[in-house]
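In the part that follows, the structures are each spelled out as structure tokens.
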Structure P
Amino acid sequence: MSSGTITWNKISINDIDSTFQNEVAYLGHKNGLIGEISAIDNLRMNPNISDLTQLDELISGFDLDSCMQNPVETLSSGQAKKVALICLISSGRSIWIMDEPFANLDDASKDFLALKMDLHLQSHGMIIRTSNQGDLSQLSKLEIILESG
């Protein structure tokens with residue numbers, strides 16, 4: 001692909017105003033959590049979480065029931081990533097931008113995340129993600145591969 005246009009809701013990205021930002025949830029390399037407070041308090045205090053009703057299902061789905069009262073700084077990197085993923089999934093935003101979403105996750109959590117990603121796409125959401133985890137094309141409706149060189 002050498003040329004084209006990018007639009008959002010049929011509006012050129014050159015004409016989009018700041019309300020577009022309300023549609024975007026981002027999870028980068030750093031999880032954006034407060035290390036000194038508990039995992040559950042990170043979720044309860046997060047202003048970007050719009051749907052608290054699904055927290056129990058997400059906590060159980062990521063197998064975090066036993067550690068939600070612990071400070072985030074005491075969690076493993078995988079557990080902290082799962083808490084951050086719960087924030088993203090619960091955001092109610094239609095565009096998820098995710099840097100290495102499967103990194104540091106156990107197989108069961110990868111499967112659970114893949115299910116949640118698929119449900120998001122089925123509800124007309126969009127996911128932009130990076131990955132070096134091999135072929136994840138089964139999660140993609142459109143895949144653009146960027147390689148160095």
Structure Q
Amino acid sequence: MDEKKIQLLLRNFARKRDWQKFHTPKNLATSISIEAAELLEIFQWSDDKLNIEKDKRIKQKISEEVADILLYTLRFCDLINLDIEKICLKKIKINERKYPIVLSKGKSTKYTELKKYSSNKFSRRGKFLRENLLKRKRRTNGNNA
């Protein structure tokens with residue numbers, strides 16, 4: 001995806017309609033939330049057997065809502081000068097730290113609870129890996145000082 005190209009198209013779309021005055025961070029953030037709710041509404045009251053691939057009407061509705069969410073998000077990031085690739089890669093690294101494989105593999109537990117739960121139930125292998133990871137971090141931090 002070429003987000004810069006799409007952001008330029010959105011910027012021009014808003015400018016030609018004199019909509020820049022409405023594209024405030026608050027309004028765009030609100031619109032992102034509304035569109036996400038509209039996506040969720042498609043799944044409201046459906047069971048887990050909803051077959052998106054076979055139901056073209058549902059898939060079309062979903063694709064339109066996902067596009068709306070992405071377009072508002074791209075416009076929002078353009079407006080406040082956020083580099084989408086940079087912030088996404090940074091967030092992935094943060095999540096890798098919050099959800100280390102040894103603690104989170106196969107679990108849907110939130111990271112704040114994961115550590116509490118796992119600290120009491122660490123296996124020997126998990127303890128070994130955790131201790132070695134901490135030693136490596138200490139060595140790395142000591143070398144960078």
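Values in this text are rule-based calculations from the coordinates and carry no lab data. Source: prediction; values computed, not measured. Cβ atoms are built from the backbone, for glycine too; each structure is taken alone.
So the values come out like this:
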read-out	value
Entry that produces -8500 once helix-only ellipticity at 222 nm (-39500 (n - 2.57) for each DSSP H run of 4 or more, over all residues; to 500) is calculated, selected from P, Q	P
Top of P, Q by distance in nm of label points 7 Å out along Cα→Cβ at positions 45 and 77, largest first	Q
Structure responsible for 28, 19, 14, with semi-axes √(5λ) of the Cα gyration tensor in Å calculated and labels P, Q on offer	P
Structure responsible for 0.94, with Rg/Rh (Cα atoms, Kirkwood Rh), for residues 53-92 alone calculated and labels P, Q on offer	P
Structure with the greatest value (metric distance in nm of label points 7 Å out along Cα→Cβ at positions 21 and 85, set P, Q)	Q
